[in-house]
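J.: Several structures are given next for inspection.
Throughout, read-outs are computed from the coordinates displayed, never taken from laboratory work. Please read these numbers as outputs of a predicted model, since none were measured by experiment. Cβ atoms are built from the backbone, for glycine too; each structure is taken alone.
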Structure I
């Protein structure tokens, strides 16, 4: 096995041992304490919950990138001054790059199945979606070739792409939670290819 395959196998085995535990129970102390020690969250429980939400968000970006044929260097939930986590160096994806941009928010909703059912709800939410590490801006800039200015249609298409990948998103999110460092593309790809049942 290569180093990438070895790392993916070790993380997969760790996740298999932790399969009965919920996401907040498996957050590595490094991620919880980063968020707590900076004073960003009032308690460790809140810090753990924030790490979980970030892990699902970043896993959404990573799995969507793999799904549309884009590449990235690594994924991490390292808490910094301007970021809760990041998928580094995303390239490619062509006209479906907007799916990757939307995938963080969609994955957060897939985490607890709180999807915006009606187009009116979605339109209202999209109107207030700004920033998000640049995701909102990139999404709007990228939808033109396929959807013009129809943000709702673009979002619904991104949901259709990502929803069947929820098991992969969950697997990668949990890997981000248990592993105390960034995960390279090869490891994320290997983990996404064999989600837990």
Structure II
């Protein structure tokens, strides 16, 4: 008989996972996250902001997930249901990473004019957790507006994965690094167990 402690250490059943990628240098880490999830059998759909495609190409995520990348809120006009609605209804969990300073502000203010924020706005967070993994320069992370936005998003029911400290692309050391892929996958697993 499997003990309760051992059961909590097991991977959850395959999930339907939305990955929202924003325009930050750490977007490259999401390739490994998507690859890891696909290898173990999860159903992964990637959404990208326009700025995200400056860092990692759409074809990369399409190849890794074997699914179209959601990057155009107005795409597929022949569908009976808008893609953001159907994707949001089907999802078990969503992760937005790297979640930029701009995306935090969009989510707080209710702007939903890009694929990632539109998906997040369409999800019922009482049944489908939305995880945010902020990633930005240490100075940007420490701004009072960023701290207020993070506090508000936590109050609004978003789960925040705290950024790590370390060497940053801006050639400085400090807080704001996107956690490593294994940490992000572990956070998704925990959310899937709760969902």
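J.: Thinking of I, II, which structure, once FRET efficiency 1/(1 + (r/R0)^6) of positions 71 and 175 (r between Cβ atoms, R0 = 25 Å, to 0.05) is computed, gives back 0.25?
T.: II
J.: helix-only ellipticity at 222 nm (-39500 (n - 2.57) for each DSSP H run of 4 or more, over all residues; to 500) computed as -18500: which structure among I, II?
T.: Working: I: -18500; II: -11500.
The structure behind it is I.
J.: Quick check on the output: 22 is relative contact order in percent (Cα under 8 Å, 6 or more apart), derived from one of I, II. Which one produced it? Provide the component values of the computation, followed by the final result.
T.: Details: I: 30; II: 22.
Source structure: II.
J.: Say we calculate FRET efficiency 1/(1 + (r/R0)^6) of positions 55 and 95 (r between Cβ atoms, R0 = 25 Å, to 0.05) for every structure; which of I, II gives the highest result?
T.: Values: I: 0.35; II: 0.90.
Going through I, II one by one, FRET efficiency 1/(1 + (r/R0)^6) of positions 55 and 95 (r between Cβ atoms, R0 = 25 Å, to 0.05) is largest in II.
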